[in-house]
Structure I
Amino acid sequence: MSNWPLILHINYFEPGVELRDACRIARELGADGIEFRQRPGGFAGTSEEYLDALSSALDAFPLDYVSFGAPGPNLMLPSALDRQREVQRCIAFYNEAAKRYGTTLFNSFTGGLSNPDPSVSPYDSAAHGSAIAKEEHWQWAVEGFQSLAREAKTNGYQLGFESHGHYLHDSIASCVRLVQDIGSHEVGVIWDHANLLLVENPPTFASSISDLGRGLFAVHLKNWLLPPRFHPVICLLEEGILNVREQLRLLRDSGFQGPICVESPRNGDRLNFVRRDVAYLNDLMHDLGMR
C-alpha cells in the first residue's frame, strides 16, 4: 500500500448498500480501503456476526486497509462499572478486528457530551463537548484510554480521536490535551477540519498540522457551504469553502503520509457523491505528486 492511502468512509454507502457491494465499489474506484462502523445501524446480529459478514464481503472483494469508527467506548457514563464494561467491549472488538483484518488504526471516541440545557441548540457545537466538560469527564476519558492504549500496544494497533463536535475531542486543543494526558504513542488524532468550522475562531490548516505534530495519525476530508452558523450545507468535496488542495499540500509538505479518509454524511445519491469525490481527490493528489 502506498503513502497517503485513500480510504472511503462507510457513510457513502448508507443506508442500504450491502457490505459486499461497498467493498466491490471501493475496489472499482481504486480506493485502498473503507472505514466501517463498530456497530452499524440496522444490523441485528452480534459483533461476531457482523465481523463474520464483513469477512465474507472482504473475501469476495479484498481491501488493503480496513478500519473502524464510531461509536467507540462511552466514557462519559457516571458509573465506573459501566465505563469499565465499555472499555472491555471495545478491547474485545479492537483485538478481534486487528487479528482478522490487520487493522492498524481505529477511529475512537470518548462518548457524547451534550449540554443538558434544553434551551441550547444541539447544532451549536461551541456549547457542547469540551465547553461543558468537568474535570471528572477528562479523568474518565484518560483512565479508559490508558487501558485501551495498553491493549493497543500489545496487539499492534493505534487509536485516534476524531476532532468532532459533542465530544471532549471537539477542538485541536482538546484533542492535544487528551493525547498528552493519556501519554501513549498508541493514541493520537484523526483530524477533520470541516468539523472545526462549527466553533468560533477555527484554526488554520497550518496551525492544526503544527499543533498536532506526530500525534496526527490520519485525516478525514469533507466539505460544506458554511453559513448559516448552525445548519451547514454538506456538499461535494470540490464545491465547499475549504481549499482541499491547500490542505493536502500542507499535509504533504509536513511529512505526513498517513491515511486520508473522504466522507459524505448527507442524504441523496451517495454512490454518485463517492465517484465524484474520489475522482476529484485523485486528480488533486496526482497534481501534488501524491499519486
Structure II
Amino acid sequence: MKTLAYFASGDVRKEYNNLDFDKIYLIDKCFNKGTNGRIISKGKITCIGMDCLESIKFLAKENVKIDYFVSLNEGLWEGGGSYAINSDIFLGYAMTLLNNCYIHIMNMSYYGTREYHVSMDIPYDMIEIKEDDDRYLNPSIFSDYDFAVNGAKVLQMSKLISKNHEISINQNTIIKIIHDSIWNYYEYLETIAISFSQQDQLDFFDKIPKVLNLNKMQTDDVFNYCESHKIEKIGFTPWGKGNYKNFINKLKERESDYPREISLFHLNKNDYQEFKKWGKQ
C-alpha cells in the first residue's frame, strides 16, 4: 500500500487520479460539510474535512502510514491557516503516521521571515531528491501558485535510530533523554508534559488525555501532580527556553518515589544541553 497525504491541500485536482498511489488523503477544512467534519471517498482519493491536527487521530484509526507527505500552500496569510504544517509542533504529532523512510515535499521559503518554528530539525536524515530519481514528484502537481512551488524541495527522509541517554540526578528517579517525538511513546507514558509556543493550536493539545501544559504550571506543580496521582512514568517536551537549572535542583532534592522515570523528548538535536552536561559530570 503506497500512500500520499497532503495537509492543507485545498480542493481536489484532476492530476491526482494519475499519480501512482494506492491511497491519496487530502486534508483541508474546505471539505468540511458538517460540525464533525466529512469524509468523502472516491476511488483512491479520500477528502478529509477536518483541521489538520484533528485529522491525525482519524488517520491513525484508519491505520494509515504515510509514504509521501505534502504541504506547500497552507493558507497562513490569506487562507485562514493558524499554524505551520512543517513546524515541530505538527510534525512531532504526525510522526506516529510517518514511515521510517518516507518522502517529504515542502517549501521552506514559503514561511518567509515570520516565526512559525519551521526548522526541519527533526530526528530524520534528509537527502534532496532530484528530477531524475524515480521517487521524485514535481511540486507543481500540487499547486498553481509560484510562491508555493518555487523553491520547493522533495526530500528523502530516513528515521534516525533513537539513542537514549540516561543520566543520574536522583537515585529514586531514572532520567532519559530521547531524540524522538513524545507522541510515539504516548501509550507507554502515564502523563505527558508539553510546552509549545502559541500558534492558535494549544487548546487542541490541552484536551488530549494525560497531557499537562507546562505553560500553566510550575515545576513544583508537576512534581506534586506525579506524587498525588502516583505517576511512575512522565514524559516532557523541551520547556523554559532551555533553562533547566531550577528543575534539576528540585529533582536533586526530592525524596519521593514518584515519578520513578522521567523521559525528556526532543526533536531538535541540540536540545537539553544542560541535562547532557550534567550527564557528563
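Readers should treat all values here as calculations from the given coordinates under stated rules, not as data from a laboratory. Owing to the predicted nature of the structure, the values given are computational and were not obtained by experimental measurement. Cβ atoms are built from the backbone, for glycine too; each structure is taken alone.
In terms of distance in nm of label points 7 Å out along Cα→Cβ at positions 13 and 261, which of structures I, II is highest?
Details: I: 1.4; II: 4.5.
Greatest value across I, II: structure II.
Quick check: 46, 43, 37 is what I get for Cα extents along the principal axes in Å, calculated from one of I, II. Which structure matches?
Source structure for this number: I.
The value 24.4 for mean count of other Cβ atoms within 10 Å over residues 165-172 was derived from one model only; which of I, II is it? Walk me through the intermediate numbers first.
Details: I: 24.4; II: 13.8.
Checking each candidate, the match is I.
A value of -5000 was computed for helix-only ellipticity at 222 nm (-39500 (n - 2.57) for each DSSP H run of 4 or more, over all residues; to 500); which of I, II is the source structure?
This value belongs to structure II.
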